[in-house]
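**Q** What follows is a group of structures, each given as structure tokens.
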Structure 1
Amino acid sequence: MQNIENKVAYITGGTKGIGFGIAKALLQNGVKVAISGRDIDAVEKAKDELGNQNVLALQSDVRNFDDERKAIEKIIATYGRLDIVIANAGLGKFAPVDEMSLEDWNVMIDTNLTGAFHTLKATVEQLKQNKGYYFSIASLAGTNFFAQGAGYNASKFGVVGFTQAAMLDLRNYDIKCTTIMPGSVTSHFNEHIPNEADEWKIQPSDLGQMIVDLLKMNPNVLPSKVEVRPTKTK
């Protein structure tokens, strides 16, 4: 089993939901964590809620490569290294394709897909240096299309393809790349407020534990694409 204590992780979209759950699980396993989001006040609030001194709060909009580059510079200045990257930032806008606005299409592609590229591009030299691990948080929507999901499907299909190709490009540097494809998750996605009716869904803590388990796995093994569903449907 790999020892991940004192490793350094960067999580985009780390203020709530899946990103927050992953941050919490990593901290519980001795990992130093940097979380980012577009709203620095929300990031600082999440840092306080995590209640751990090994959290660095960063403002970054993943649509802007320069934001990501500066965020990584702050991580290196603070912790001296970067080992684990979780490209989690994402959003969804849903409408029939003939009614979808250009704005909604562009914000999904720019955040969900281009953002995942920006995060990897900004971190890849550190990952090479430290034989690190890159995760993208995709979705079952990355292989299963549905009505009113053209833009979201396109972005998540893209994330899956991007991460799988990146895995082939980077494996010879001893970098691991995995895309996680959750089904229904209890989260704040699309302005949802988690409540008791969500108990049947995957919990953010479940995905956090999954990331920990993958990081601790034998280094000769690479689950490059992981589909995860609730045990039962509602």
Structure 2
Amino acid sequence: MYTLKASETAYPQNLKNIYRYPNVLYCKGRKEILSERLITIVGTREMTTYGESVVKKLLSSVPKDLDVAFVSGLAIGIDSQVHKICLERGLDTVAVIAGGIDKGFPERNRAIYDEICKKGIALAEFPQGTEIKRGMFPIRNRILAGLSDTAIVIEGGLKSGSLLTANLALEYGRDVFVIPGDITRKSSKGCNNLIKQGADVITGVEDFLDILGISGEQIRIGI
């Protein structure tokens, strides 16, 4: 484990543009990833098979040599699916921990965490050994929103943490994109409500690739 102070050049510059940014980040993993373009992808803990397939479909379209890392919160559900697919595909990923760097995630995600610490990077605002408390999740969400210039929400209820992250991202002037969801499910109400309010919508892989600055045609011809 090591620390990154806000005064250091390796500290994420995007994060320094938010109100009350962390003075210190506790980290495990490859800090050079933080200099890449970061895109946050978050969603519900109650992931459906639809949400699971969307994450896999989108991230499977990303070229492995693209200078982009995908950020999420290492929670059960969409977050852990994001990290899992990134690790499987050889894509860079950043896990933002909602407590102590070694404590703030579900124990069932321990193997994913260990792999992220080797191949990606995990970071937290609280030092090693700090037990997680309920109020730490909103604190963590501001980092999720602040790290990236783009946030994508895949399934989220009206009062979910992923919707808080999306609203913080909007407050910080970030681009926010939403996957439309099943109108019969509570886990889709937050996303669909964001769309009603004017959020940009991802309707397929082509939209996602456009966000990354590449096109499907470039992928097909190997550019």
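Nothing in this text is a laboratory measurement; each read-out follows from the coordinates by a stated rule. All values derive from a computational prediction rather than experimental measurement. Cβ atoms are built from the backbone, for glycine too; each structure is taken alone.
**Q** For structures 1, 2, which has the highest computed value of distance in nm of label points 7 Å out along Cα→Cβ at positions 93 and 125? Numbers along the way, then the final one.
**A** Details: 1: 3.4; 2: 2.4.
Going through 1, 2 one by one, distance in nm of label points 7 Å out along Cα→Cβ at positions 93 and 125 peaks for structure 1.
**Q** Still on this structure, I have one more. Check the numbers for mean count of other Cβ atoms within 10 Å over residues 77-84 across 1, 2 and tell me which is largest.
**A** Largest calculated value belongs to 2.
**Q** Consider the structures 1, 2: one of them gives 49, 38, 26 for Cα extents along the principal axes in Å, for residues 45-180 alone as calculated from the coordinates. Say which. Each step should come with its number before you reach the end.
**A** Details: 1: 49, 38, 26; 2: 37, 33, 28.
The value was obtained from structure 1.
**Q** Here is a further query. Looking at structures 1, 2, which one was helix-only ellipticity at 222 nm (-39500 (n - 2.57) for each DSSP H run of 4 or more, over all residues; to 500) calculated from, given that it came out as -13000?
**A** On the way: 1: -13000; 2: -10500.
It was calculated from structure 1.
**Q** Given a value of 1.9 for distance in nm of label points 7 Å out along Cα→Cβ at positions 21 and 165, point me to the structure among 1, 2 it was derived from.
**A** Values: 1: 3.0; 2: 1.9.
Structure 2 accounts for this read-out.
**Q** Let me ask another. Who wins on mean count of other Cβ atoms within 10 Å over residues 141-148 among 1, 2, i.e. which is largest? It would help to have the intermediate numbers written out before the result.
**A** Numbers: 1: 15.0; 2: 25.8.
Structure 2 gives the largest value of mean count of other Cβ atoms within 10 Å over residues 141-148 among 1, 2.
**Q** Computing mean projected area of the Cα convex hull in nm², for residues 13-84 alone for each of 1, 2, which one ends up highest? If you can, show how the numbers build up before the last one.
**A** Details: 1: 4.4; 2: 5.8.
Comparing 1, 2, the top value of mean projected area of the Cα convex hull in nm², for residues 13-84 alone belongs to 2.
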